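J.: In the part that follows, the structures are each spelled out as structure tokens.
Derivation of every value follows stated rules applied to the coordinates shown; laboratory data play no part. Everything numeric here is computed off the predicted structure, so don't read it as measured data.
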Structure P
Amino acid sequence: MAIQASSAVGQFAIRHRLAIAFVSVALCLGGIYAALHLPSSVFPQTNFPRVVIMVDNGVMPADEMMATVTRPIEEALKDIPGAVRIRSATGRGSAEVSVFFTWNVDMVEAELHVEARLSQIRSSLPPTVTTTSRRLTFSAFPILGVSLTSPTRTGMELWEMARYEIKPRFLRIPGVARVDLVGGRTPEYHVVVDLLRLQAANLTMTQVTDALSKNNQVTPTGMHEENHTLYLAVVDSRVHNIPEIGNLIVGVAGGRPIRIQDFARVERAPEPAFQVVTAEGVPAVLLNVRSQPDGSTLEIATGLKQVIEELKQELPADVKIVSFYDQSLLVRSSAGSVRDAILFGLILSVVIIYFFLKNWGTTLTAIVVIPVTVLVTLLAMKAAGLSLNIMTLGGIAAAIGLVIDDAIVVVEAIYAKMMSGLPRLERCKRGLGKSSCR
């Protein structure tokens, strides 16, 4: 039965040898295309069954935060379909709530459920609460890190440079999801009140804060129609600099307006810092680059290096921008290991087969089998939506040994049949390979 099946396969291969050769070449070309366009990352894209909600509410005490914010959020999220348990950690003005789901839940849909439930309870939470929710995936971790330092500039100047000049350039790189800034000092305006002068004006701190919040805004005032055109009229009372802030009117005493500059000093200064970030021993601003779920680490790293080289020519001479963390090095190292395994396997199999068989035709069979197998594997990975990562590349490297072993066994069997004296056509009918038909 086995001989008959082998003969049938051989006859089929002989009749359709041109079609088989064409399909093989087409698959190899497809594999080359897949190798050039497969996304790359350190880890495969995995949707962990967890959604993390980060809650911020200023400096609210932890016990009040637990009672008015964390507990209502936990109770609202508990009945989401697929949720199995909820864990939270609450501190002063902040909380982290993690919702765990079963593994068979669609995590994109689960994240939407979480966002919808948070929107439903928004009115019951304190108005100063802000929430941010994200699915836990490998894309949640930075893939690249860049540091910005200067021996002469302040942390506030470095932050402004990173926020308004460098970050937009990084976000234009294909595959980049977001860029987070760490370190530096965010600039802001401080109103330093003289309490004695404030009391002399019969004002309170509440009145000062209300005046700053209510006057610094854009307010619509109605519509104006002219020449068959309808215009929206607005009052722009926003303040942009120190003199404008100082001229804000807080109250009126004795028919005279009382302005902020009458009882306070306005200055531009950095926000309070709760952490110190350094690079190479000096204060720095770090830019953490995160990729989209289907982003390619190698392509993002290539684009980032190009942008950094352009920035080095544009930034002031005292500003230094360098990369301090790069996941693409791990991906390139893994790809290099696979390349070395293929080359070493080819050389080793060629030496062994030719040393024992002394036949270049059978040796050529083993040489062709290994790259064809790898290219077809890459094409299958592209069709399945997989990426090049340390797991898939490691699997390919491990499988190279099996491919080489099978190639040697098959080539040895072909050579044995060739030496058995069977007629050429009979060897082909038994499916002993193209090299045995020569």
Structure Q
Amino acid sequence: MIRSGLFVLTALGYLLAPALAQSDDGTKLDVKQVDEGQPSATNLPNAPYPNVHSDGRATFQFKAPDARKVQVFTNYGLGPRGHWDMTRGDNGVWIFTSPPIVPGFHYYGFLVDGVFVNDPGTDTYFGTSKPTSGIEIPEKGVDFFHARDVPHGEVRSRWYKSKVTGQTRHIHVYTPPGYDDDSKAKYPVLYLQHGGGENETGWPRQGHMHFILDNLLAEKKAVPMIVVMEKGYATRAGEQPAAPAPGRGFGGGAFEDVVIKDLIPMVDSTYRTIAGRDHRAIAGLSMGSGQAMQIGLTHTDTFSAVGAFSGVFRQGDIKAAYGGVFADPVAFDKKLDLLYLHSGDQGLDEGIHKAASDLYDYLQQGGSKNVVFRDAKGLGHEWQTWRIAFHDFAPRLFQNKP
């Protein structure tokens, strides 16, 4: 699920500075915006808008000469629910400068007389159950997910036939730097899942997981690994799509069977993996976190580590959850090398944070040493939270494994 994160409102409010200049098309622009702003990293080549300012404000522009009302659609996490009204300028160009926005990647669009449209100035990202515009608000001094001048791995595209669904499915597979140089080298595998409304493109495109891992590997902070990203929706052959099941995400147990019966055997037979549970982990965000918990905790003979980013939800009886894996916290450590819990603490993540904290306290107080809980203060259910989680989680995997 993709919900709104923290929104910062300052005294800047919704006002534009009084000093104005004109763009090439005659549109009146704030001089301060022109001096300070830079195109978002998500913009198409040579597209000046949206324009992001050094203080986190963003200026949006949309040309719609015949429109009566144009708004910036904020409900995907860009700002508070309610949308931002744009002001019509010369030549039918509408403009709006926001208050400061929380750093990170955010989905958005425009409402043109009530009709949602994407911004023609930006790339689109599959993240709201459809391709949607995105904007990147930089955070000063934070570049762990940027493309640095280091050796880079590859994100590969692959199709395979699933016996469970009876369909051909698509995955992205990250292979570490040097994968093709040494035909004898083998690697552990992380299965990494996206959130609801997203797909297998989410982690590479919105999350920049490949750059995060490239940078960690260059710093020798992580073990070289293969990362497999699947589309987390599955329906058994001959069945109609099912409603989401608690803890399992969309598709109920069908996706679980895809992972165990189809995906893992295909990956192990296709890529140079170190097969076996000690060298296999599963993690995800939001919906994907629920899938990782369900699959990983009920298949501890297959996975040695589980990561849940913004996706720990209340269980009626914690001792009975996931086949009783939590019933004895000391015995739990013999079943799993690492249970990693992470969330923001704002918006939707406020409740998730409490649930994750309570699970951590229960296991730790019961004697478990293999559970870790981390959070992103001031952030919510959004990609910056999950980038931070992955950056902290990846270095913990497959350490000291022969």
Structure R
Amino acid sequence: MSDHLNVNTPALGEASVLASSFGLENHGLTHLGTVYWNLPDAPLYEEAVFRKEGRLACEGPIIVHTGKHTARAAADKFIVREGTTEDMIWWGTHNRPFSQEQFGMLAQRVQAYCQQRELFVQDCHACADPEYRLNVRIITEKAWHSLFARNMFLPVADPDVLKSFIPDFTIMALDGFKVDPKIDGTRSETAIILNFERKVALICNSLYGGEIKKSVFTVLNFLLTFQDVLPMHCSANVGDAGDVALFFGLSGTGKTSLSADPKRRLIGDDEHGWSASGVFNFEGGCYAKVIRLSAENEPQIYAATKRFRTILENVVFDPLTRTIDLDNDSITENTRASYPIEFIPNGVAEGFVHSHPKNIVFLTCDASGVMPPIARLSPEQAQYHFISGYTSKVAGTEIGLGIEPVITFSACFGAPGGGVPDG
């Protein structure tokens, strides 16, 4: 039943068909409204349109607007400081501490907020390499956020696996819940708070889909280092000879565009692990910046903007014909497309390769002329540049950035935006 209308929603009859026996009461969530478990793509489309969360565009994608948050709220990200993290995290500007007491009180208010509300659940995997796979549960208020989770992570197709699914980490994206700076000690009414002891992350008062994606990346950044895996904020592709290339850079510097080379196979566009066996994707989808995208320069990504299952964030469109205008930045410079990686025709279906990188590219996006346009580094220079991470934040990718790139030093190309590290 809809929260607002006394009518059945399109997927009400299928809401619990794919429910896990490990229910939401295990997360302290009780007295809920209808919970929509692991809905496939088409029912989520119907729910999103029915709830007026988005509009169906010409040729199949769904267009959503994320309100005032058209980028990540990097300054509003926190990590709970407790026994398992106290001595393991570099606390400071990017890894802001949040007390256990504050989180406990906040969690109680979140549980109260969720009572009688309808929620969507997607049980997914992160990490394409089965040896490092993480069970992730994404709980959202919005149907399109549930579709976003299916695009960006590895959805589970087997009903029996879903029935017995137990999450290793849970992300709760509650766009309607505002934190209270006076009570919670936050900077604003928006907060992204990770608790590694409780294995949960809260995303409060933000519709921006990238917060869900980056929260999982932050979790993996922390956990995989204890398994001798290097978490990397980079795209990756591989040639016919097994020669892997990595493209490091902050959001918007060109990782997705450069890795989508039709002559090479795409492993992933943003987040990877490098183990003793090779390189593997953390995700099952792509989250491409699409402002001023063209069919001539980026044909594969452009084609993905016109397909069913693609989510277009803050893209301008004609309300009558529903044709999209990728050149229009009137809402934000940071327009995005979320789509499954199989939309790239030459993608690596498994998401991992048993090969080590042969070429590593650092994208500085240097608008100040400090670095030459192209430089070939020695191993020692590459190590230094990777640790120092001279680069730029690109317009629109974080709240508060202007139209010009902002020089920054991003250790391992992952420090800005919070996390341990995060991109």
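J.: Tell me which structure, out of P, Q, R, gives 9.3 once mean projected area of the Cα convex hull in nm², for residues 185-296 alone is calculated.
T.: Working: P: 15.1; Q: 7.4; R: 9.3.
Checking each candidate, the match is R.
J.: Right, something else. On relative contact order in percent (Cα under 8 Å, 6 or more apart), which of the structures labelled P, Q, R is highest?
T.: Details: P: 25; Q: 14; R: 19.
The structure with the largest value is P.
J.: Next up: Here log10 I(q)/I(0) by the Debye sum over Cα atoms at q = 0.08, 0.10, 0.14 Å⁻¹ has been calculated and equals -0.46, -0.70, -1.21, so which of P, Q, R was it run on?
T.: On the way: P: -0.76, -0.99, -1.34; Q: -0.46, -0.70, -1.21; R: -0.41, -0.65, -1.38.
Traced to structure Q.
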